[in-house]
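Asker: Below, each structure is written out as structure tokens.
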Structure P
Amino acid sequence: MNFEHSDKVKALMAQVDAFMQEHIFPAEEAYEEFVNDPANLWQVPPIVEELKQKAKALGLWNLFLPEEYGEFSPGLTNLEYAPLAELMGRSEMASEIFNCSAPDTGNMEVLARYGTVEQQERWLKPLMEGEIRSAYLMTEPQVASSDATNVECSIVRDGDEYVINGRKWWSSSVYDPRCELLLVMGKTDPEAPRHIQQSTIIVPRNTPGVKVLRPLKVFNHLHSPAGHGEVLLENVRVPVDNIILGEGRGFEIAQGRLGPGRIHHCMRLIGAAQRCLDLMCKRVDSRVAFGKKLADQGVIRQEVAKSRCEIEQARLLTLCAADRLDKVGNKEARDIIAMIKIVAPRMCQEVADRAIQAHGGMGLCQDTPIPNLFAYARFVRIADGPDEVHMAQLGKMTIKAAVEGA
């Protein structure tokens, strides 16, 4: 693996960093005030659309797409995208500005890889333009959805339509007023072999029978304007042409979608941890306690040193995982994707926790982005599969390889 970024990537890194410094960091305080004001619940901060247009005009747009697709995609590999996602990860609001935020990224990849020309024209194009948002409905409250084959939502063909019934939750972005598309995973044939029972289908957000029951808070935070919702699908009817790739391909689509999505989270978490460390260093260098700077206290230096080591370890593992994903694909890279999905969120959570401690009371409140970054890291330890699932799979693969002498 070549650790040296190409001139193209270096130029994009400089552009993204400059955009972050000039536009995004200065807007964070106003963004937070807007989204946390009850009067603005489920409303998009005007600064978001304003900055999206600026990023788009500069070509800093859809940077995540691994292959050339349309006029707004630079055609970067996962390895090339990694340092750009890391830069975006320094701010909670940044990814959306560059049209690189979940769940839209995963849904765009699904439509780009598996969608028909008609599906791409109707849904992928406006997503790539940043005109609409979308949600991915897989997880269900009644079953352990870390095993996607457990989903119980039914998708039954009735003539020229499919009828969908089920209950979903943690449907991110479903409250966003710009959300127009739902990708729903459910079972079309419960009697088929385990991994071909499921299908993925397109459901327009305003389809009769789609009922958003309640928002789900993350650490008591609504995450407005996107939110995470519990959704009831009650006799929802859509045309048969809305099925993606055909019946029985839903698990395959989910695995293809989640691989890059998992690593995108890890890329952003490296940036989140790096920002926490940078803020920690500035804080301890400026704060005096017991007659000397905190930076001169041995215990603080140890915490800083540990954090730097852990960030760099996770960064290199993330780059390695991205490189493997590019070279051999999601299935063959699943072991190292599992590794980084275990390592990166835990690392970021630890670094953010140390930064909170170094800031004292200030580290707990809205005066820094550290609490939000801590919550993001903890959230990702469950999102896209909990730690335990990745460790179980990785352990199984590791034992098998050792026994077989691989």
Structure Q
Amino acid sequence: MKISEEMKTIHGLFITGIMTLIIATGCSQETDPVFTYNLKSAEVIETNNGFGLELFREVVADEEKPNIMISPASVSIALGMAYNGAESATMEAFEQVLNYEGLTREEVNEITKELINVLVTNSKGNLLEIANSMWYHDEFPVKQEFIDLNANYYDAEVRDLDFRTLEAIKTINDWVSDKTHNKIDKIIESIDPETMMILINALYFNCLWETEFDPDDTSEQPFYTEAGRLFERVEMMTVESKFNAAFTEDFSAVELPYKNDKFSMFLFLPAETSSLGELVEQLDGETWKSWLETFSEREEFTVTLPKFKFSYDRSLKEDLASMGLEIAFTDAADFSGISDIPLLISEVIHKTYIDVNEEGTEAAAVTAIVFDLTSVIENDHITLDRPFLFAITENSSKSILFIGTVSEPSYE
């Protein structure tokens, strides 16, 4: 493949997008694949969760918006694809931030491929689709090994386009719209003359609650701020069933399973003597594991939860840099596994959306990585009527798909 002399004088721009969508639907009765654990695969699952929780802490610590959500799974997959092109000190930074130290690139790719295979299932109604694509300027020399790694392990579609045309923008955005069932209609508004490559990963998740909330039991009830002041009256859903719950000095919590128990939403209400911020500050891989171990089954347990719907967006560049990936954003970056033309990451953009209602959950996430040149009394109920933490997980692998906080629920 040839590249023009003009292109040789500039650094490329590289964008990685992640689309994640959750939609409520019905369920069938087939058997899902279960993640097969060994020492290495368990390590990757734990490191992915650890990375996501650390990133979430970084975001929350520097965010003024009342409602926050990121997709650790989305960001991990995006960075994992980019990691396949990182070399030398840049590769080491990726491994340190993603907690892949001690693992070979081949081991990470093999385990990620197995994990994706477990996550993507349309059996028993737990539909999770993952689609990956690689788009590059038709005059940009991409190394075949980088293409092969992402095609083989991420099943990425590979296409070359003339990025100088409006048709290229439409083609990429049409792919995004199709893979997210029209919930996210575009990832790019325009393509800079320096843009050389766009990697996109799309996730689509679809399920109902195992025990649905009866809309007739939904009513307006008060929701309070952490200071105890009335935020406003919001639509509160109520359900009574057998649930796993936990009560500690730091929080009260409940697990709400989705249909057939493949996915769950965990809800954590901080103790009245604590705060949501203090709870989030505790989050890391070991703490998360210890929290899950405190859950036990409760009969006739009542959950009262606000309906909530919100969108969130944030640049993750500074967060990732502060976590140790700073070299990837500088002229010292080495992405020679992608191309011999020098690349650096100029921006990491993350956008999310969630809708929680009586039937289930709908959520979406988009991550774009841009590369340029160069003590509590136990109860029989929980009412989440003040700021709380939530997470959506896949249960056989324990992967955290989404994690967020709600301080000002509203539902239109």
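Asker: Can you spot which of P, Q the value 38, 21, 21 was calculated from, given it is semi-axes √(5λ) of the Cα gyration tensor in Å?
Answerer: Q
Asker: Given structures P, Q, which gives the highest value for distance in nm of label points 7 Å out along Cα→Cβ at positions 296 and 360?
Answerer: Q
Asker: Among the shown structures P, Q, from which was the value 1.8 of distance in nm of label points 7 Å out along Cα→Cβ at positions 120 and 392 calculated?
Answerer: Q
Asker: While we're here: Which structure, out of P, Q, was helix-only ellipticity at 222 nm (-39500 (n - 2.57) for each DSSP H run of 4 or more, over all residues; to 500) derived from, given a value of -8000?
Answerer: Attributed to the structure labelled Q.
Asker: When Cα extents along the principal axes in Å, for residues 168-367 alone is calculated, the result is 62, 35, 35; to which of the structures P, Q does this value belong?
Answerer: Checking each candidate, the match is Q.
Where a number appears in this text, it was derived from the coordinates with a stated rule and is not lab data. All figures in this text were calculated on a predicted structure; none of them were measured in a lab. Cβ atoms are built from the backbone, for glycine too; each structure is taken alone.
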